[in-house]
Structure 1
Amino acid sequence: MAVKLTTEQDLYRQIRGGDIKPCYLFFGKDVATLESAAKKLAAKLCPAEARDLNYHFFPGGSFSASEFADVCDSLPVFADRVVAMVNDLDAEGLKSDDLKMLQSSISSLDPETVTAIFYATGADLCGGKKSLTAKNARLAEWITKAGGTVVEFSYKRPGELAKQIHQRAEKLGSSIGNEAAVRLAELCGCSMLAVNNELGKLCAYRFGGEITIEDVEENVSGSLDTDAYKLARAVTSGNTKAAFESLSELISRQQECLALLAVIGGAFTDLYRAKLAVLSGRNESDILSAFSYKGREFAAKNAMRDCISVPIDRLRSCLGVLAECDADMKSKKTDKRILLEEAIVKMINA
């Protein structure tokens, strides 16, 4: 059964209207927005002066179903509500007895006195796929059946983030034009966590002045995905210098070459999908409906644009080289960076 999800907008509307649920589950790629929503909700329900006796935090890695059950059965002390915050609980790692106890606790929550907030900032509850894994989906279903709310925080489109970037820049004492805000969102892969970090640096750089698109281009390092895509474009165009400059930038930010290889492979996969779509008479919307690009729609758009001049055989060769590199990294003792650099040369010469 598909999990019933609530949109971010409906969540905020419920909270503003005082429609507080007994339990919440927040997950998704936009970790910064997700974490902010969870903490603001907890602060609203359990103010600082009431936290000593009524606020309980459970790290997912050491989660105790029995301790959580005790908190869910408790009554607030000199306050209106008890709040249980559970961070990074992956239900796939729980034993069957703990799952049963967790289900029982969620089902018996008193919406007038206790609120449980599950939120994932470091755990991938989808296991790398589009939707929640089996046990996490079961957890979500228990929450909704108990009258709770489940929200997926996906990356927003660059244009949608522009307004938040304007507001954030103003709070930091600067301003930013719409074109620059959209470009900042694109370079940061639409991650508000990355946007906030880069915007702080840009505001300091401008000392309260207006941040221009030139400032963004010159001072913002793209997300790993964005820079991996720049590398892919350099490789497919045969630009050796640009390819190795992009590779050096990527390695400086992601020391684990095997993980970096996966990111680079993702960029080439985007181009390959787009090329297949073009050759079969499909369009961008077909790619978006067939694959998981939620919050990364611009990646599909860019791939459709840039794949036009690249032969399909060249993209196949590049993916083959990356597959061989992956096997070599996992089986050989050769320095992984050397293997990655060799792969770049092979792809350029393909």
Structure 2
Amino acid sequence: MFDQIENLRGKFIEIGKALSDPATMADMKRFTALNKEYKELETLVGVYDQYKLVLANIANNKQILDTEKDEDFREMAKADLTHQEEEKEKFETQLKSLLVPKDPEDDRNVLLEIRAGAGGDEASIFAGDLMRMYTRYCETRGWSVTVANSSDNPVGGYKEVVLEIEGENVYGTLKFESGVHRVQRIPETEAKGRVHTSAASVAVLPEADEVEIYINPADIRMDVFRASGAGGQHVNRTESAVRLVHIPTNTVVECQAERSQHKNRDMAMKMLKTRIYEAAVRKHEDAIAARRKTLVSTGDRSAKIRTYNYPQGRITDHRINLSVYNLDSFMNGDIGGMIEALAVAEQTEKLKENNLI
């Protein structure tokens, strides 16, 4: 492990020199890529330097215990040695985590799709609850959230809603949310007080870069239509909504969030590229999941991942068998603890995969 870190430390120094080279600064694309790699290695090198300092302190304290006769000095050295041994373990854990290859998709923005499943109107209402939950969580992270497309249910909630989320490490944070979310509660329309079970599916799609996905314009069919739902006379009387069909893959996207047909087309094209790009990412996730015991990173969007039990005030994530009992705050966006637990589970799998534990 430490030979690998020393090699990366040398690479960090070389990149630092390259970044100060005028030729590198003149090539903005190369400069940006090197600067990103430099910042990623900077964290590893910083922790490694702290680790080496701890090792030096441990060696120094052991020498004091071997040679010092003064009992007060010996007691101080013993206490400091205990602390430094704890620090050593902490830094070794950090270094192992930092050596795990980072998923290159993690830094991407996402399209988050929520669709009502089994359960009729209650499923649509639950889809709306999930939409609010994710929106509020994104607000706490300082991320930008835009409704790219939605299909309302007259009784409340959404049959389908698509959110465009932009910010730092969005996909890396939200990628564990893909799957079927199940809710167990008494619907407002239930006269006999019986608990019903309904579901909504969530798909978190990493947004494709412009340079990565090329779609031949001849392969796209565009339809325009009048938007449905709220929006006033302009939205309802003009054909501003856009539907794009990618003929080779039969991929269909719609956008009616904007008043302008042009803006809706741009958003629909972004959604189309993301859907096509996501197919390649799903293959990548399936390959990962095949090597791991957990389902945290599975590409299976039909897997039931979480249950929201209102009578018990409980949320259970079935992939890591974790239950929490803060349902009210959870549905108001306090989902960071669950996401962190899923990230730890995936990190543990990665450490095993790379023979670091």
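Every number in this text was worked out from the coordinates using simple rules, so none of it is lab data. None of the values given here were measured: they were computed from a predicted structure. Cβ atoms are built from the backbone, for glycine too; each structure is taken alone.
When log10 I(q)/I(0) by the Debye sum over Cα atoms at q = 0.13, 0.14, 0.19 Å⁻¹, for residues 12-171 alone is computed for each of 1, 2, the one that comes out at -0.84, -0.88, -1.11 is 2. Given a value of 23.2, 72 for Rg and Dmax of the Cα atoms in Å, point me to the structure among 1, 2 it was derived from. It was calculated from structure 1.
A value of 14.2 for mean count of other Cβ atoms within 10 Å over residues 244-251, calculated from one of 1, 2, originates in structure 2. Have a look at 1, 2 and say which one yields 3.0 for distance in nm of label points 7 Å out along Cα→Cβ at positions 36 and 268, as calculated. Working through the options, I get structure 2. Out of 1, 2, choose the structure whose coordinates give mean count of other Cβ atoms within 10 Å over residues 20-27 equal to 23.2 when calculated. The value was obtained from structure 1.
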